[in-house]
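Heads up, there are several structures right after this.
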Structure P
Amino acid sequence: MAIFQLEIADDDVSRVFDAICSNYGYRADIPNPEYIVDESDPDNPVEPVDADGNPIPKTIVNPETQGDFTHKIVRQFLGDHVRAYEITQAKKAAAEAVDASVAISDPLA
């Protein structure tokens, strides 16, 4: 398997990560999957607490780092472009392979 690498100057790494993360919707905090409000009584919803009675936060720090997110986006970008190119090539080849000629004559001539 080939390895495709990029080198980014140390001073630019955070700029690149910040730009990709901003452009593609990375969030530093994400919804906490353990935050489940008890709404069995809609008039008095109960906020979740842990075993010690401490409130469970609504959000947690995203376990996916900006670097991991950026790598994922770059892989998706490359895959999307390969798919788009190959679909275009397949459509072109299919169109070229079709004999679309039709024999039409004028029976009155």
Structure Q
Amino acid sequence: MAIDILIKIEFHLNEGKRSVIKTNAVDRAAVEEILEEFLLSQMGKGEDQSRAEEKDIYEISIGLDMSGGDVFYTKSDTGNKGLTAGIVDWILQNLDDIRIAELDG
């Protein structure tokens, strides 16, 4: 597994537009495209019955390995894949209002 592009989302549940994306993607358009492709890759995978975590701030990391076709790796503290996808969808719909910063390290 070699992560070529990493997007880290810090989602503020009660103040969504305070959310922050940290990434090594080249620009906002690339972030948008990656988030769209991630959501498309999640469609049809079935419902997740896992209990969602109740938090004020969620952290989601989406890694993209482009070495042999695009493969996504996801890590989140939501506890539920549907909640993760819902947050990513919200971020995508509000991307123009979300701060994007360079990934540390």
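Given a computed value of 38 for relative contact order in percent (Cα under 8 Å, 6 or more apart), which structure among P, Q does it belong to?
Only structure Q yields this read-out.
In terms of Rg/Rh (Cα atoms, Kirkwood Rh), for residues 46-85 alone, which of structures P, Q is highest?
Top value of Rg/Rh (Cα atoms, Kirkwood Rh), for residues 46-85 alone, among P, Q, belongs to structure P.
To which of P, Q does the computed value 16.6 (mean count of other Cβ atoms within 10 Å over residues 30-37) belong?
The structure behind it is Q.
Which of P, Q yields -8500 for helix-only ellipticity at 222 nm (-39500 (n - 2.57) for each DSSP H run of 4 or more, over all residues; to 500), as computed?
Q
Thinking of P, Q, which structure, once Cα Rg over 2.2 N^0.38 Å is computed, gives back 1.02?
Q
Once mean count of other Cβ atoms within 10 Å over residues 54-61 is calculated for all of P, Q, which comes out largest?
That would be structure Q.
A value of 1.6 was computed for distance in nm of label points 7 Å out along Cα→Cβ at positions 38 and 94; which of P, Q is the source structure?
Answer by label: Q.
Any read-out appearing in this document is the output of simple, stated calculations on the displayed coordinates, not a laboratory observation. The structure displayed is predicted, hence computed values, not measured ones. Cβ atoms are built from the backbone, for glycine too; each structure is taken alone.
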